[in-house]
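What follows draws every value from the coordinates through simple rules; no lab data is involved. Since this is a predicted model, take the numbers as computed values, not measurements. Cβ atoms are built from the backbone, for glycine too; each structure is taken alone.
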Structure 1
Amino acid sequence: MDARRVAVITGGSSGIGAAAARTFASAGWTVYELSRSGQDAAGVRHITADVCDEASLRAAFDEVGRREGRLDLLINNAGFGVSGAAELCPPEDARRQMEVNFLGVLACSRLALPLLRESRGRIINISSVAAVFAIPFQSLYSASKAAVNALTLALRNELAPFGVSVCALMLGDVHTGFTDAREKRHGGEELYGERIERSVRVMERDERGGMSPERVARKLLRMAEQRRVKPLSSLGLKYRLFLLLGRLLPHSLSNRLVGMMYK
C-alpha cells in the first residue's frame, strides 16, 4: 500500500464522515476531514470549511495541495435532511437542501478535480436509496439525492478519459446523529391528519435501528481500494433487493409499496 494516498472527506466531524475518517487513517491513508466544527484527531487532519462557502472550500483544497501535492480520493458526505409536506415547506428549505446536498457535492468535486486528475483518483458520493424510492414527506431530501445520482453518472462519463472514476453509495438506514439533526416542518394536520407524523416516525424508527456508521466506513474503504467500482451501489442485502425490485417493478407499483411502508 502506498502510505501517501490522500483522502478528503466532507462532513467528517461526526457520523459516517467521522467513522470513515478513522477507518481510512487506520488503513494508512492520509486523511483530511472538512467540516464547520471539527478538530484534529488521531491520524485525521481537520480543515474548517463549509460546502456552501466556495471560498472556504477553495482554501481547503489549496491547503491539501500545498501539504500533500496530490489527492487520491474525495468522499462527498456532508448533508442533512428536511421532512414535511412538500406544499408546506418554504422555498428557502428547498434551496438550502439542494445547496448542501447537491451543490456542495458539485462544488467540492469541481475544486478537487485538478488534484484528482493528476493522481487518476476517485470521487465517492454519499447518496441514498431515497434517490430511487422517493419517501413521502421527505421529498426535498429524496430529490437532492436523486440529483446526486444523476451528477454521479454524468461525471463518470465526463471524467473517464482522465482516469478519474466517480461512483455513489446509496445508503439505507444508518444509526447516526443525522436523525436527531433532521429539520422537521410541522403543521399540515388539518390537511394531512396524522400522516406526516406517522411517516416520519416510521422513518426515524428504522434509522435508529439501522446499520452502524463503522459498517458504512468499511464499505467506503473497499470502494476506494477496488480497481473498478460500480457507478451506483448499495450496502446490505435488504437494500440491494429493494433496488432490484425498483428496476423490475412498474413505477406505479413500486411507488405504491413505498407509500404503504410509510402509511
Structure 2
Amino acid sequence: MIIWLVRIIALIFLIWFILPVFKGYFNHGNRLGIVICLFVLLFLTNTPVFELTKNFCHSYSLLTVLWNCCKYALLAFCAYAIIITTAMIIASLIKPKSNSTAITLGIRAEKHGPSDLLKGRINATKRYLDINPNAVAILSGGKCKKDYTEEAKCMYDELIKMGVDKNQLIIEAKALSTHENILFSQRIIDTYKKEKNLAIATDRFHQLRARLITKKLGINAHVGAVNSRTPFLYIPTYYVREWIALPYEVLFRVRPHR
C-alpha cells in the first residue's frame, strides 16, 4: 500500500514538473525534478529493476560497498532537501521594517508583457508601496536571452498603469542575475542615500538566496521579505531549482566589490 502511495505521489510530481515545459520553462529545477520522479518510479519502489540491481551488487563485495554508499548519499540528499526547503520557508517569513527600500527582483518579461512570475512580483511591490507610502522601489532586471524587453522597464510600465507614483520607482535595467540585482541596486542606494533597510520583493522560494547575497555583499541593514504569490504550476520546479542555486551561490560565486 505504501509503495503504491509513493508511486502515485511520484507520478503527480512528475506531471507537475513536466507541465511548465509547455509554457517555455525548462530549467535545472524541473530537469532534476523529472529525474528524481523517474528514479522513484522506475527504481526505488521495489521494481524488478531495483531487485535485480540490488542482488547483483550484493554478489560482489566492492559493489556492495558502492551500493551502501549510494544508499547513504540518497538519504543525505533527502535530508539536505528537507533542511534547505525549511530554511527557504523561514527566510520568507522575515518581515521588512516600515518604509524600507524595496528591491524587486526581475524575472522573464514576455512579448505580451510580464510573465506570470513577474506579475506576482509586480503585484507584491504594489501592495508593499501601498502600505509604505514613503518607501521607494528599485526595479531591477535587464534584458536576458528570453526577454522581449528589460524586465525593469516592464515592471515600471505595469506599476505606473496600476497608479503607483513614478517618484517611488527607480529603474535598474542592467542586472542579469539575482546577484547583480542586489549588487547594482545597493549601489543605487549608496549613491542616492536611500533608506538602507531592505524589503526584497520576490517569490518565497527566492528569499533565502537573496538574503545570502546581501550577506556576501556585506550589507548590514535589516532585510525583510515581500513575498509574491507564485503560480501553482511553477512551485515545485522553482523550489527544486533553488536546491541547486543555493550551494552554487555559496561555493562558487565570487564576492564582488560594492
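Here is how the numbers come out for the structure above:
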{"quantity": "Among 1, 2, which structure scores highest (criterion: distance in nm of label points 7 Å out along Cα→Cβ at positions 54 and 150)", "calculated": "2"}
{"quantity": "Structure with the greatest value (metric FRET efficiency 1/(1 + (r/R0)^6) of positions 102 and 206 (r between Cβ atoms, R0 = 25 Å, to 0.05), set 1, 2)", "calculated": "2"}
{"quantity": "Which of 1, 2 yields 0.05 [FRET efficiency 1/(1 + (r/R0)^6) of positions 62 and 126 (r between Cβ atoms, R0 = 35 Å, to 0.05), calculated]", "calculated": "2"}
{"quantity": "Parent structure of the calculated result 18.8, given that Kirkwood radius over Cα pairs in Å is the read-out and 1, 2 the choices", "calculated": "1"}
{"quantity": "Structure (1, 2) behind the derived value 4.4 of distance in nm of label points 7 Å out along Cα→Cβ at positions 70 and 158", "calculated": "2"}
{"quantity": "Structure responsible for 2.9, with distance in nm of label points 7 Å out along Cα→Cβ at positions 30 and 198 calculated and labels 1, 2 on offer", "calculated": "2"}
{"quantity": "Structure (1, 2) behind the derived value -17500 of helix-only ellipticity at 222 nm (-39500 (n - 2.57) for each DSSP H run of 4 or more, over all residues; to 500)", "calculated": "2"}
{"quantity": "For relative contact order in percent (Cα under 8 Å, 6 or more apart) computed as 19, the structure of 1, 2 it came from", "calculated": "1"}
